[in-house]
Structure P
Amino acid sequence: MLKDISYKLQSNIIQSFRGRNILWHLVAIGSTYVLVISGFDWWYFESTRAVWIFSILFPSAILGFFVPILLPVGLYIYGELRTSVQLRNTAAAAAQAGIIGWLVSAFYKSLTGRVQPEFMTHLSNIDVSGNFNFGFFRHGIFWGWPSSHVAVAFAMAAALITLYPRHKEIVIPTFLYTLYIGIGVSVTIHWFSDALAGAIIGTLIGIVVAQRFQNRSE
C-alpha cells in the first residue's frame with residue numbers, strides 16, 4: 001500500500017503550488033484577510049455559541065480524524081480481497097490526497113500561528129479572531145490556519161469525486177460528509193475562515209492528485 005500511496009507524491013506536492021494552482025492559495029489567504037478584517041469571523045463565532053449546535057457538530061472533529069485513516073485502509077483491503085487494481089488505486093489516491101492536505105495545512109500552520117477560538121464560549125468580549133503569531137512554529141501545527149480537518153476531508157473528497165464524477169452513490173455521500181466536517185469544525189475548534197481556506201486548498205490538492213492517478217498505467 002505504501003508504494004501505491006507514494007506514487008508521484010513529491011511531484012504532486014510541487015504541482016499543488018505550481019502555475020495557476022498557486023492562485024488558489026492566494027484566494028485562500030485573501031478570503032481569510034477579508035473575513036478577519038470585516039469582522040465576519042468574530043460575528044460568526046459569536047452567532048454560533050449554543051450548546052445544541054456544539055453537541056450536533058462536535059463529532060465532526062472526531063470523524064475528521066478517524067475517517068481519513070479508516071476509509072483508505074478499508075478500501076485498499078477490500079480491493080486486495082477483490083483483486084481490484086481500480087479499488088486499490090482509488091484507496092491510494094484518497095490516502096495521498098489526505099496526506100498532502102495535512103502536510104500543506106501543517107506547513108501553513110507552522111508559519112501563521114493563528115490562535116484558535118474558545119470551545120463552548122468566549123472568555124471575554126474582545127475580538128481575538130485576528131490573533132496570528134507569524135514566524136516559525138510559534139503556535140504548533142495542531143491548531144490554527146488553515147483547518148487540517150477540512151483540508152484533508154476536502155482533498156480526499158475532491159479526489160474521489162474527480163475519479164468518479166458520474167457515480168452519485170459516491171458523489172452525494174462524499175459531498176455531505178465534507179459539508180458536515182466543514183461546518184462542524186467552523187463552529188467548534190476553528191474560525192470560519194480556517195475552514196474556508198482548508199476547503200479551497202484541500203479541493204485543489206484532491207484534484208491534482210486524482211488527475212495523476214487517473215493516468216496511472218498499473
Structure Q
Amino acid sequence: MANFYHPDLSLDNQQIDLSREESQHLTKTLRAKVGDVIRLIDGKGQVANAKIDVLPKNRGNVSCTIIDLQKLPEPSTKIHLYLASPRHNILTGLIKQCVELGIWEIHFIDCEFSVAKPKDKADSLLKDIISGAKQSGNGHFPKMQNLVKFKDALQSCALPKILGAVPADQFEQYSSENHSSEVSLWIGPEGGFSENEKNLLKETGAKSICIGDWVLRVETAVVGLAAILNH
C-alpha cells in the first residue's frame with residue numbers, strides 16, 4: 001500500500017483533505033478510486049488508514065475519512081547523526097536515505113574542512129524527508145537541528161560517540177558488546193575531520209567504526225554506519 005503525508009492525523013478530526021501535491025500523485029499517477037483505502041503518515045509517529053470519499057475533477061484536493069489510527073514504536077536504536085553537510089545535490093538524496101534508515105535526529109556541524117555550510121535546513125529539506133518517509137513507510141521524521149560549530153556540538157552532546165573513521169585513524173574500535181540504545185554518529189566533511197577535531201573526539205571517549213580498507217564518501221559512510229548500528 002502506498003504511503004501519503006498529512007501533518008495532522010487525529011480521530012477527533014476524521015475528515016481531512018490531502019495537499020494538492022499528494023492529491024495529484026494519488027489521482028494522476030496511481031489512478032485511485034472513491035472507496036479505496038490509503039495509508040497516511042504524519043511524521044510524528046502516527047499512521048492511519050483512510051478511505052477516499054471525494055476525488056477532484058481537476059486540481060482540487062482529495063477528501064478522506066480516517067478509519068483507524070495507530071502509534072508506531074520508536075526505533076530500538078536512536079541514532080543522532082552529527083553531519084558535516086555535503087554539497088546540496090548530495091545532501092537531498094542523503095536526507096531521504098537517513099529517513100529510510102530511521103535516523104532519529106540530524107545535527108549539522110561546521111568543521112574545519114567543511115565545504116558546505118547550510119543555514120536553516122528544517123524547512124528546505126522537508127520535501128526530501130517526506131519523500132523518504134513515503135518510500136519507506138517510516139512515520140518518524142528525523143528531528144532537524146541547525147548548523148553549529150563542531151566544538152559547540154561536541155560539548156553539548158552527552159551521548160556515546162561513534163566516529164565514522166578512515167583506515168589510518170588511530171581510535172579505539174567500537175564494540176557491539178557496549179551498544180547503547182541511543183548513540184551519536186559523527187561523520188566528517190569530504191576532507192575528513194582535522195587532527196585537532198580528532199583529538200577532541202578522542203578526549204570525549206569516542207569509538208570508531210571503519211568499513212573496509214578505503215576512504216568512503218560522506219553519503220556512503222552515513223548509510224553504511226547507520227545500517228551497522230541498526231543491526
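What follows draws every value from the coordinates through simple rules; no lab data is involved. Treat the numbers as computed from the prediction; the structure is a model and nothing was measured. Cβ atoms are built from the backbone, for glycine too; each structure is taken alone.
When distance in nm of label points 7 Å out along Cα→Cβ at positions 94 and 126 is calculated, the result is 2.3; to which of the structures P, Q does this value belong? Write down the numbers at each step before the final one.
Working: P: 4.5; Q: 2.3.
Of the options listed, only Q reproduces it.
A value of 12.9 was derived for mean count of other Cβ atoms within 10 Å over residues 134-141; which structure in P, Q was it taken from?
The structure behind it is P.
One of P, Q was used to calculate distance in nm of label points 7 Å out along Cα→Cβ at positions 30 and 166, giving 4.4; which?
Details: P: 3.6; Q: 4.4.
Traced to structure Q.
Once volume of the Cα convex hull per residue in Å³ is calculated for every structure in P, Q, which label goes with the largest value?
Working: P: 123; Q: 134.
When volume of the Cα convex hull per residue in Å³ is calculated for P, Q, structure Q comes out on top.
Which structure, out of P, Q, was distance in nm of label points 7 Å out along Cα→Cβ at positions 46 and 190 derived from, given a value of 2.4? Don't jump to the answer; show the numbers that get you there.
Details: P: 2.4; Q: 4.2.
Answer for the origin of the read-out: P.
Relative contact order in percent (Cα under 8 Å, 6 or more apart) was computed and gave 20; which structure, P, Q, did it come from?
Q
Between structures P, Q, where is mean count of other Cβ atoms within 10 Å over residues 6-13 highest? It would help to have the intermediate numbers written out before the result.
Working: P: 15.1; Q: 12.5.
With respect to mean count of other Cβ atoms within 10 Å over residues 6-13, the highest-scoring structure among P, Q is P.
Which structure, out of P, Q, was distance in nm of label points 7 Å out along Cα→Cβ at positions 86 and 198 derived from, given a value of 3.2? Can you show the working numbers first?
Values: P: 3.2; Q: 2.1.
It must be structure P, since only it matches.
Identify the structure, out of P, Q, from whose coordinates helix-only ellipticity at 222 nm (-39500 (n - 2.57) for each DSSP H run of 4 or more, over all residues; to 500) was calculated to give -7500. Show your work: numbers first, answer last.
On the way: P: -23000; Q: -7500.
It must be structure Q, since only it matches.
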